[in-house]
Structure I
Amino acid sequence: MSETIEQIFARSQAKHLAGNFREAEVGYRQILAAQPNHADSIHMLGVLAHQTGQQQIALDLILRAISINDRSGQYFCNLSSVLSSLGRNQEALAALKRALALKPDDAVSLTNLANTLIDLGQYTEATTAARRLIQLYPKFHLGYFNLGNAERLLDHLEESAKAYETAIELKPNYTECMTNLANVYFTLQKLDQAFAVWDRIFDIPNYPMARLNRSIAFLLRGDYQRGFEEYESRLLVPESGTVPPDLGRPRWNGEPLHGQRILLYAEQAFGDTFNFARYIPMVAERGGKIILCCHPASMELLKNIPGVDRVTSMMQPLPEFDLHCPLPSLPWVFQTRLDSIPAEIPYIHADPAKIEFWKSRLAGENRRKIGLAWAGRPIPRNRFVPPQLLAPLANVANVRFYSLQKSDASATTEKPPLEMVDWTEELKDFSDTAGLIANLDLILTVDTAVAHLAGAMGKPTWIMLKFVPDWRWMLGRSDSLWYPTARLFRQERLNDWQSPVDEIVAALNLL
């Protein structure tokens, strides 16, 4: 062999670092042909497998390298990366602890440690790991980025913003960090600062997530012209969960339909579907036959909206159609502005038979009947009023509460400490829920599907909102342009549910 093992390994590593994976692999295997237990080459083949998505092969190779040499912190660090890729985060954490025991000041291991702790939900411990990395390497941007991530998840948003700002100072045009910083500013209601960061991101090509996030801020401010135009960028962002499959037919953009079949599909959650369903009659006025594709739990309720010719489940193969449009794009198609929101309420109606069914169940109850929902799904975050905070509702005179909280659709199964009728097991779909809501006097809810359903039915609806709410509710208003029968109760500070609850109790006592 004209080259030594050390020379071949150095050359192979250089090829590896340059991205020439095939040539690097040839070199590592050349070494192993001569020296089968060369741990560094086995380890680097494992790293190559990890980088090319072959995680089980990577795991086997790195474990083999460790069996030969268990004194390398780098081996254990890379083992942790493979285990994380396989979703085995507890084992990844153990590997990182071993790596740091062997090499306490290793920047990569400390970076991975913070990330793994975040993945495990151990956010306070993650801040400790990030601060250790910053202490050792004060000019390393990832230490501040990881600290910002952990502080954000702890809802320490001012601290998170400072960490992100430092990371960006160290690494300008750090798009992932700028995106997170803009989102933190947004959550703090510092919209001017958020817009400034988004404007910087737009200098970097092909980054639609920033445009999507900025669209939400425009909408929250009531700038529907720019907001709905940029909201279309959600269809380019896989992380948003709204990118549709290739439907094989043209997208409809508002032109006359001339009897063509148009598929309107519920791209987002139930509340969004109920909100945007108001546009369906407007589409029908363009002369088409409407096929509405939605979740099975809302099919029965939505099938009778004027203009719907057919309703189909998103869980089933699609019928034949000529054009398509997602429901959340309809405000953009119809050029909705603050003064042109379709608000002919009600536009969703309960089944008369179900209204009568629940009316009979409620017969004889002369107190005010209030439906209550206190938790939304875990995503988006912070739509959960701790049930114990609702205890003062028990002191309101002449009311009876009825649970509208489906435990399988929320962030909690805990119930408020007050007397409450719970028939939710009998609510099999939203048509059942609508029948019950139709018989209640008032709906009290967080921002979840119940709020949109009750608002679309024209029921008096009081909605408890987080500090920065969904864009539909805007900022600083106690009324809603989307639902004229709604009244809004807002957090005064981040995560402060006590203020809206106190305000609601006072308002109920005045009824």
Structure II
Amino acid sequence: MLNPLILVTFFPLVGVVVLALIPAAQKAALRWTALLTSLVTLGLSLWVAAVFRVGEPGLQMDTPLAWSQVGGVEIGLRLGIDGLGLLMVLLTTILTPISILSTWEAVQERVKGFMIFFLLLETGMVGVFLALDLVLFFIFWEFTLVPMYFLIGMWGGERRVYAAVKFFIFTMAGSVLMLLAILYMGIQGGTFYLPSLINSREVFAGAQLWLFLAFALAFAVKVPMWPLHTWLPDAHVEAPTAGSVILAGVLLKMGTYGFLRFNLPLFPEASVQAAPWMALLAVIGILYGAFVSYYQRDMKKLVAYSSVSHLGFVMLGIFALNQQGIAGAILQMVNHGLSTGALFLIVGMLYERRHTREMEAFGGVWKVLPYMGALMLIVTLSSAGLPGLNGFVGEFTILLGAFGSTAINSIWMVGAATLGVILAAVYLLFLYERVFLGAIRHEENRHLPDVSVREVLVLLPLLVLIFWIGLYPRPFFDLINPTVQSLLPALQTAAAAIR
């Protein structure tokens, strides 16, 4: 029987083969094939979740299959999963069918190519979160660039080619040093297998800081951390709605996932040394992203810059280097995928109705779109961190960890980050007020259709998860805590040695 991790990773390729055999003119068949493939992949990920042993430390369902060698060091199809990986895989497999369903009206040209690239992207993203061989991880990491490049470059807005090229160059250039670091570690350690490298990290201890920086550059570009964020607004604004949902919901999390999966366990001493500086960059990103978001008048660009601010909170939690901070960061990775994904979906729905994303083109549309207005209000408050919704749980846990962090050790820095929570409410409520409240400023807005059944189905799973995490986050923390506890001993030992 095939390992479930292999199935969930590569099943989308089955859909790619079927799509390749369907004539391009049969658009309905192409859409349904892609949607059903993504739903089966979601079912496989739920099967993985069902057999996953919650509370058990370490990686599960390991698949140690070697296929090649580099300098006598084996490279293999080594996959494994823990609570962190499981949450990221579930986030990916939930957002993919939602994104595909959102394209029913939006994507009318070259449907076949769009769906093929989308399923290829899903395989790459799931592979990133499951790969335990560093070379395999790098292959999946770089592979995701190709379908996203074409999704932006072929189905994006007016400046789509510029945005696609900028996205590709930034993220690929940031990964060059990581590849060199991976090769160095594999040769020095005699393996590319992550658990073995963690157990023998003293072999490359002398180069730990440089290796940390090489990995950190690749991951910081992907997050994106300030000041390496400049590719993100262009990519988001020009990408099709489904591409923006996946970019914000999953691809950005590959960066924060990388810090948790590789930097912290492989380079604990360097992580402790870098923590105050990483936290400083995170706080700058929180405030910068919030201020810039407030001054945007394009709804999509506002949501794009908000990701710089929200992911700053995730980075702050990671480099608090304690239980609360890291656990909150992992949960907030999921929260951001749900809330920001939903924001992009609703912005896309508004764009389909008015063919503009400028806030000034709307105003008072709650009167004609009451159901959409209610859905948007829930998502806006979720992103702003209202208690009872998912954003509050993640941000509160992160700030709790940051205030008690001996690694950051700066009450002023964390206080400045807390200001970001207030600023988020300011720019998000400003967006809501300009679009939905007040008087109807344009006559064409009086006849806009409210949400359809399909659009409700697109948003409903995200809303359920937003309330679930906000009201009962314990099952998520039960998944997260064993992963966090496995990271802490090495970090605590490193901190004590440095002191």
Structure III
Amino acid sequence: MNLALLLSVFVIATCGLVYELIAGALASYLLGDSVTQFSTIIGTYLFAMGIGSWLSRYIEKNLIAAFIRVELLVGLVGGSSAAILFLAFEQVTGFRILLYALVSLTGVLVGLEIPLLMRLLKEREEFRDFKDLVSQVFTFDYIGALLASLIFPLLLVPHLGLMRSAFLFGIINTLVALATIQLFQKHEPTASRLRIPAVLTTLFLGIGFASSEKLTSWAEGQAMPGRILLAKSTAYQRIVLTQEANDFRLFLNGNLQFSSIDEHRYHESLVHPAMGAAASRANVLILGGGDGLAAREVLKHPEVERITLVDLDPDMTSLFKKHEGLRGLNQDSLNHPKLKLINEDAFLWLKASRDLFDVIIIDFPDPSNFSLGKLYTLGFYETLRERLSPSGAAVIQSASPWMSRRAFWCIDETLRSAGLRTAPYHAHVPSFGEWGFILVSKAELDIKKISIPGGLKFLNDRVLLSLFSFPPDIDKLPTEVNRLNNQMLVRYFEEDWAQHVQ
């Protein structure tokens, strides 16, 4: 019996941390991929756990029945919390209030668990020594937390997703309740009376687990136009592909990446100025760009001999290599014999590489969190300069100079500090608005000498020159350099976007 109770400590500790991680990840997914979301969610959750531990002192009678009820409530609230929040996001105006209310309630209930279990164990003869009791309980507690921290990124998110993971661990909590009922039914008559509620709660969560994919797709369908063709959680992101008439749209973690109607404006602007500014275009490196759309534009230059494309997520590149409609969109560029595909972390890969490239095209997501912000730091750009041939050119996707003006010019300042010559420019993409890019080289750039292919949908010589002109409301601002130890760019990005969406 004592071993069973100690195993319960291990199980509920694992469940408790999983709920915490799900809440933090879900807040980042729905409200913006930000370290602020994770930090405030975890802080609120831990504070609520403290409240729960304090409240446990007022439970004096029927400890077994109280523990069973707490387990059922933890399973019900924690297990269904992700589904509630996903479904409510587009429907509830006070979404943040609901989010923190659920996080707080789950935290209070989780905070009740360990104190109640410790009191149950203390009543056992084997645990009369309080030091022995505390050491064993917290050993199992911390081991459970370690397990949760490992399986969450490696197994739960890529294979089950947030909603299904929450339901699964809700079921685990109710199974702990059922096991406790079975264990104590002879000693505590009230425990047996909780068997039916425990079974019903388990069945409810089981139905939720089985319906999770449909619920997630329905919730995403409320926020995204068109019919969802594919929705998949990978080890790195949530990929959703939609179609409305002839418009394919790709969303990563809820953020629009492109619309097939106007993506040519973005990708022509990203690729061709750098290709035209380089003295040679034989050896091209693309960092990011797992959709193959930048590679499609690169292949419009017949003198290209080799393209190396480095993208972190193999599920992303596999989708755009195999899906018939997407292969048509990128003109099968990811299967082209000139292209070598590498699924690795671009930051680490570039530091390890010793090759020189004539053109480097950087198409990373916006610097909305610190893990992405490292790809825009001074150290990274110094490595970029080392990998760029003396007469080569590179281009960096640099977010919107309208929505995040300081962030855009921070990238420019950081590139200059890395010893690179810069030529910032911008283009209007209807799906996104005004979007920014920075052309860089080791040598002085003369934009009037940039040559681009004919027959493009958006760019021609006249339009190209106009992209390098900035009106006063998005023109250069003084900013700090983005370094790995300060991540000023992420702060600029978050603050600028917050002003526009208020």
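For mean projected area of the Cα convex hull in nm², which of I, II, III scores largest? Intermediate results must be reported in sequence, preceding the final value.
Working: I: 28.6; II: 21.7; III: 25.8.
Across I, II, III, mean projected area of the Cα convex hull in nm² peaks for I.
If distance in nm of label points 7 Å out along Cα→Cβ at positions 59 and 211 is calculated from each of I, II, III, which structure is the one that comes out at 2.9?
The value was obtained from structure III.
Quick one: Cα extents along the principal axes in Å, for residues 91-274 alone came out at 72, 37, 30 when computed from one of I, II, III, so which one is it?
Computed on structure I.
Could you figure out which one of I, II, III the value -24000 for helix-only ellipticity at 222 nm (-39500 (n - 2.57) for each DSSP H run of 4 or more, over all residues; to 500) was computed from?
Numbers: I: -14500; II: -24000; III: -17500.
The read-out was computed on structure II.
For which of the structures I, II, III does the calculation of distance in nm of label points 7 Å out along Cα→Cβ at positions 179 and 307 return 5.3?
III
Laboratory data are not the source of any read-out in this text; all were calculated from the coordinates shown. The structure presented is a predicted model; accordingly, all values stated were derived computationally and were not measured. Cβ atoms are built from the backbone, for glycine too; each structure is taken alone.
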